[in-house]
Structure I
């Protein structure tokens, strides 16, 4: 059965992914099951998406209830779930305005447009520049790809949008060297995800904020992967006592439905996008916003941030023990339930494939990192189970 499904998929689906050779059918709690009913402990969560795990009854009922009411209206009209979701997102971030998108990449596009418009309204010029980080990843659309600091993603699609300069992550002097009178924004991930699970230092992010304030340029934090509680704060930047001018989020924002957002502080919202500057047909529709609204409710009801801090500490401790035990593990990096093991002397892809045989789903980040981004509801016993399976693979 599995082989037939895979063969059929290869006949009809464009081959832009080298997929692992399993066909997933259903999920329960923190486990996934393929069409042959083999069980897999999930430490990937759909790439840091399914924070609440599989089969959460309250979440599912919120979606089912909204389907029976209204799924889509367009943004020519207001809808109640979008208003409620926006209020909860702004309360969680302490920011001021939100625009809902369909994905993280679209959130990045909106953030870049906002920055360019903000600068245009100041001086009427259209030659503004944005500073991004080497080793970063922001998405696959042209704008997002243009600020992604990795040539392998860009090469075949050039020319990309202009006016992008790259600096080194966690190197404030490198950023300062790229600043010109044309600089309108700096975009950075508080924790680089696809690039290999690299957390930013507090001094680096505070230094960026200082530069942004002094020069009236916008600071954009990409929280698409590291946000929504994954680090033990709702958003990773909140642990540093700073705030961006623009934040992007997606992935666990809707815990499975396609939704993202870019969020603005008051200064930026008042002096950037206006009617007609940006739009989306599906973004913020009642169905996805009913999911977003329920996600914030469940985070609070389950005290999920405290849980992430407790279990994240336990996960980090046991990954550190593995790193001491195995020569092929060079180091552990990460915060909370966003962790990575740097592998040396072995192909990380081979370990991931072996893990699937053992009934464990983990993924890679960069060229040499095993990435652990499980559902946020995992318990210590799931960490123990994962470690046991991973040791057999190593």
Structure II
């Protein structure tokens, strides 16, 4: 049996909870969250600073999930208790994220979703573990976060290793199928644990597949204002592909620099890049972004339920939904599903229920959201997107494709 969750009155919310028990009433609740009461879930994201646009999207996604659950009757196993999203600003700073996580837990949050930047999530994970409160990572890919043996941290998106390795495989497959097999890739990435981790995984797989990755060029995503110098290095390297791992603002800077410098590459190829697969990117980059690829976690827009959420987001916020917002939406659903099945707001019981999760996702996945012993989502995979005529289409693998990939492909 599935419990249907709805958003508002106009659109059906994408997906319900799994049917793993928890449809009765009268479950034990923690103090302050009794039957029919309010259950606090923290949404911790960069609401100010360079990544504020993405952080606000993710906070909006978390709120939409709570609204859907509440509109459908709340947590039924706790007498219809309602979810309350408590929003906090990490400012994109690890130390701020850490202190905010501690504050949110002290104020009664039974779980945290966040945080976008891997360095911030690493600090929040230590707080969650120390306090024994579940932390569901919506966006943060660094492998190191879940290499500590944590029991209370779970990741919905695929890890840096999964994205980097699969990204290299997709590039190999698409270029070979086009009769232009990749030979040398220049890798431009933000300098934090996210960009470095994706670079390392991509490079390892590239070596196995027989193509070179050099040079690797890093930059500070928080402060960079122009990437012309770095792209000029790429041009001088003779690479036939430019791979990029960064965030949205610097992704647009890459497109501008490539348009200006014009390196002789067959493709600009994002690997977990936070810009190239988003609906706003073709507008902001203009003709310069045409043909850009991105191997990344992504909503599955072949699903009607995902289309419905995107339409609702557009209606409510007058903006196109970004991938992070969908991951935050799914992350709140993970916590709510666990509370429902645990019939409790005790964090230890919620954590145990999360380990038994089997929840259909709005993302493109190889199966339902389900976590392994490290807290990684076993169904999480990247897919390959490409900007084609001012729209971003799913192009690889073929079973998830909306269009065929175009290769070689460079911006205008």
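We did not get these values from a lab; they are worked out from the coordinates using the rules stated. Worth saying up front: this structure is predicted, and the values here are computed from it rather than measured. Cβ atoms are built from the backbone, for glycine too; each structure is taken alone.
Please compute mean projected area of the Cα convex hull in nm² for structures I, II and give me the label with the greatest value.
Checked I, II; max of mean projected area of the Cα convex hull in nm² sits with I.
Which structure, out of I, II, was mean projected area of the Cα convex hull in nm², for residues 260-379 alone calculated from, if the result is 10.0?
II
As an exercise: mean count of other Cβ atoms within 10 Å over residues 100-107, calculated from one structure in I, II, equals 18.9. Which structure is it?
II
So if we calculate distance in nm of label points 7 Å out along Cα→Cβ at positions 76 and 92 for every structure here (I, II), which label has the highest result?
Working: I: 3.1; II: 4.3.
That would be structure II.
I have 1.01 for Rg/Rh (Cα atoms, Kirkwood Rh), for residues 268-307 alone, calculated from one of the structures I, II. Which structure is it?
II
Assign the value 25.6, calculated as mean count of other Cβ atoms within 10 Å over residues 116-123, to the correct structure from I, II.
Working through the options, I get structure II.
Given 19 as the derived value for relative contact order in percent (Cα under 8 Å, 6 or more apart), which of the supplied structures I, II does it correspond to?
Matching structure: II.
One of I, II was used to compute volume of the Cα convex hull per residue in Å³, for residues 156-195 alone, and the result was 99. Which label is that?
Clearly, the read-out refers to I.
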